[in-house]
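S.K.: So, here's a batch of structures to check.
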Structure P
Amino acid sequence: MTLSQLILAGGFTIIILAGCSILSIAIIIERCAYYGGRSRVKREKFMKDVGKAVKDDDIDHALTLCRKANTPFADVVSAGLSFARHTEKEVSNNMERAIVIETNLLEKYTTIVGTIGSIAVYIGLFGTVLGIIKAFSDISTSGAGGISVVIDGIAESLICTAAGLCVAVPAVVAYNYFIKRIDNFITDMELCASETIDIVKVKTR
């Protein structure tokens with residue numbers, strides 16, 4: 001079947017699923033580019049360089065390293081170092097706020113992909129049920145029957161289920177990948193926050 005025949009057979013359900021697919025793919029591309037652009041710096045080397053700069057009493061250089069790194073954990077460290085002259089509690093609180101902000105940015109749009117992955121199959125099944133109802137209704141109205149007529153109608157309606165699966169599977173895979181990446185980012189941010197407190201402690205002694 002051609003694309004136009006598939007759309008005609010699936011009806012408005014196919015159009016809805018096509019919209020979901022376009023939205024899902026757009027978000028997947030955007031998130032992959034965002035995560036890729038914010039994970040180019042290794043945490044261990046970064047913290048070693050920052051620790052050396054703080055030890056040399058060069059906070060400004062350490063903050064410059066944070067800006068150049070352009071990663072979530074670098075932003076958290078920057079939030080801590082900007083409060084280096086304050087109490088440990090204030091340093092910790094400022095980094096915790098930075099972690100919350102960065103986590104929200106990392107999670108942006110991901111719930112949409114997760115939702116599409118969850119409902120696409122049901123939208124496809126809904127289209128299939130409507131197609132089967134229409135097929136039997138047409139048979140009842142025309143008075144024509146036979147197994148071939150029934151099978152043709154059901155085969156066309158199952159297109160919606162197939163389309164729903166094609167939309168749902170990539171969305172679910174992408175959503176699980178995003179969750180794993182976000183967990184890794186959060187782990188790095190928490191480790192860097194802990195290390196920054198230790199660095200600030202050593203500096204203020």
Structure Q
Amino acid sequence: MRGWRHFRRAQNGIAAVEFALLLPVMITMFFGVVELSLALVCRADVSIMTSSAADLIAQASSTQTSDISNVYSAAGSILYPYYSSSMPIAQAPTIRITSIVYNSSTGSTTSGTIAWTCTQSGSGSLNPVSRSVGSTVTLPQPIMPANGSIIMAEVGYNYVSPTTKVITGPINMTYVWYTKPRQVAQIPAPTGGCPA
């Protein structure tokens with residue numbers, strides 16, 4: 001009985017036992033904070049990439065196939081180190097650039113008709129999956145100028161955590177950006193068509 005009382009009062013090693021109990025929780029919290037921070041940085045990069053793609057096209061008065069390819073490359077480089085051109089196209093971001101023109105029959109400033117659209121297929125999924133010329137697009141607010149157009153850029157990217165300790169599956173990050181052409185009312189479809 002005396003040995004049991006002595007064992008109950010002993011304090012030796014209690015800090016080590018507490019540390020051993022808390023260590024898994026602390027490691028999980030550490031990886032969670034790191035992975036969440038990396039995911040938030042990637043999400044910010046996706047939004048910057050989307051606005052950059054729209055802005056690059058909006059500065060042109062006309063485009064060619066090579067211009068669209070260059071926009072895809074420039075926008076994709078913003079995602080470094082999550083994505084680089086040396087990686088397979090299956091890991092690339094999905095980038096869709098669409099020209100939406102004013103519909104004179106409806107006169108609406110909150111919708112327009114697709115004049116042309118180009119898509120770089122990649123890892124991310126966009127909603128809708130595809131857009132077709134002549135279909136109507138509803139805009140989030142009245143931004144369509146009369147007899148003008150809007151450039152809409154959409155990006156989808158499947159973010160995969162580099163450590164996969166807490167965030168175990170891919171997260172589809174999407175973003176949409178609208179801007180008006182700067183030099184012309186409507187940017188014509190790329191000469192030579194969209195990149196293959």
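Each value in this text was obtained by applying a stated rule to the coordinates, not by laboratory testing. On a predicted model such as this, the values are computed, not experimentally measured, just so you know. Cβ atoms are built from the backbone, for glycine too; each structure is taken alone.
S.K.: Supply the structure label, taken from P, Q, corresponding to helix-only ellipticity at 222 nm (-39500 (n - 2.57) for each DSSP H run of 4 or more, over all residues; to 500) with the calculated value -11500.
M.R.: Only structure Q yields this read-out.
S.K.: A value of 0.90 was derived for FRET efficiency 1/(1 + (r/R0)^6) of positions 47 and 135 (r between Cβ atoms, R0 = 35 Å, to 0.05); which structure in P, Q was it taken from?
M.R.: The correct label is Q.
S.K.: Here's a follow-up. Assuming 33 is relative contact order in percent (Cα under 8 Å, 6 or more apart) as calculated from a single structure, say which of P, Q it is.
M.R.: Structure P accounts for this read-out.
S.K.: Given a value of 18.0, 62 for Rg and Dmax of the Cα atoms in Å, for residues 15-86 alone, calculated from one of P, Q, which structure does it belong to?
M.R.: Values: P: 18.0, 62; Q: 20.6, 70.
This value belongs to structure P.
S.K.: While we're here: Taking 16.2 as the value of mean projected area of the Cα convex hull in nm² derived from one of the structures shown (P, Q), identify that structure.
M.R.: Details: P: 14.0; Q: 16.2.
Of the structures listed, the value fits Q.
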